[in-house]
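Below are structures written as structure tokens.
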Structure 1
Amino acid sequence: MREDPTSRRHHVDSLLMRESLLDKDLMAATDEHAPVVRMLADAHVVKVGGRSIIDRGRQALFPLAAALGRALEEHRLIIGTGGGVRSRHVFSIGLDLGLPTGVLAQLAIADALGNAHILGTLLAPYGVVAIPPEIFGHLLPFFLKGAPGVIMNGDPPYSIWEHPPGIGRIPPHRTDAGSYLTAECFGCKSLILVKDVDGLFDADPAEHPEARLIREIDVAELKAMDLASLPFDEVLLDLLPRGRLVKRFQIINGLHPERLTRALAGEHVGTIVHAD
């Protein structure tokens, strides 16, 4: 606080005082100050696929839940769940009705939240609870102090404010993106995407048995490959380079639950995608 000697008015000195928040040089200068605080630096974010894992039922989910239970003895986990086939059915109906992207995003949240409660029930013996979306952001650190892990709907809370996609009307920020944004916001130790494939391939392995597994790749290389499809939300390729705290994620096969244990220990057991 300082006093203007002429006007006798008091002013608050700050970097952004009387500045436009549209100035690119000013925005760049905000990175030159104190580093971003890591709120939950020892927690891991684990995203469990809806269609790839949960929709397969007990055959896939029970062994993975057991692996998560064992992991909770050593690690603090924030577990995000994806939507499954029901989300795709809702999207299909919504598109046929002409619903906008924001409404489709809100509908998708309900499916992923249902899967969070399913997985939360299986992990209840380990003290894990599914946090309602409306209190998740405010009370996450509190819950992790009292429990080894929490479960959340993986969708980001954009809801009707979802960003319009470049192609079509399907919401671009789905549960992989929401889990990444959680890890980035809270400065978590790692992000692991649990799917039903060994990682990223140079072609769809279901249609091309000769497809090659890509063990590690950066965003620029992956964009240059221009693959027809990806086993994660494509918008991650835009989010990852902008991240300050989380600059990589690993895709692992949840049908081999032991790989989750190894990934949490820092091992490379799938595909690592990194920003540079």
Structure 2
Amino acid sequence: MDLKKLVTELKLRGFSEKTIEAYTFHNKQFLTFINKTPESVSEDDVKAYLGHLIADKKLKPASVNLALCSLRFYFKKIIENDIFTKIEAPKSETKIPTVLSKDEIQKMIQATKNIKHRLLLKLLYSSGLRISEAVSIKIDDLEINEKMGIIKSGKGRKDRHIILSDEFLKDLPRYLKKRAKKGKDNPYLFNIRDNCISSKMGQKVVKQAAEKAEIGKRVFPHALRSSFATHLLENGTDIRVIQELLGHSNLATTQRYTKVSREQLKKVKSPLD
């Protein structure tokens, strides 16, 4: 099956490589499942496929919604057949984000001896970055004197400013000096050969740090971002400022963190007392 037009349109609209890969994959899967030409696809075919993903594949609502978005884009924009007017996305799960305590995060940092990996942990937590943003940040994106940085073409292809912590900046000169001795001129902060380390490698760094620190919960990079938002909220930072630092388009996304501020909940006095 030929999905070249889909790939071209996604590239023209500035979609990320990850999104292009996902949209292509889901449309291939769908067309294989129904065994029809794109022009002959019906609303019932889409519903049958979504039902297959939910009932047979046991996919979570977020994964099914991604598949639906992929199909909707292809058939509306490329095939010009809008068969989605009566198709509703499955209701998303409402999950409380995983949040680590400040003590747990410090244990992870202290347990990590590799300076590059320790710096990555500090950046993820202290600046609230997505793992893809952290691993691909460049040295020139850091305004060290201003204690600020910039994320270029983040999620939604938007640039945004970030804060840099004193703890992160304290380790940075020693790390850069160590890098310079190797003599390779690489623009990425977290370099490997001629590129930056992968998001998968970044995830591995976080997982290993949590294991070394003996954190008794599942830890992944986004937990550090959630912790950044929650701890700022607990310190009294305005939620709209947090929204800006996280790069959320919708305030409702940031407000998820108001539900996980355990320290604020602890301050509430029970009416029985």
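Read-outs: derived from the displayed coordinates by stated rules, not from any lab. This is a predicted model, so every value here is computed, not measured. Cβ atoms are built from the backbone, for glycine too; each structure is taken alone.
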Comparing percent of Cα pairs over 32 Å apart across 1, 2, which is largest?
2
Quick check on the output: 3.3 is distance in nm of label points 7 Å out along Cα→Cβ at positions 44 and 252, derived from one of 1, 2. Which one produced it?
2
Per distance in nm of label points 7 Å out along Cα→Cβ at positions 140 and 228, the highest-valued of structures 1, 2
1
The value 17.1 for mean count of other Cβ atoms within 10 Å over residues 124-131 was derived from one model only; which of 1, 2 is it?
1
If helix-only ellipticity at 222 nm (-39500 (n - 2.57) for each DSSP H run of 4 or more, over all residues; to 500) computes to -11500, which of 1, 2 did it come from?
1
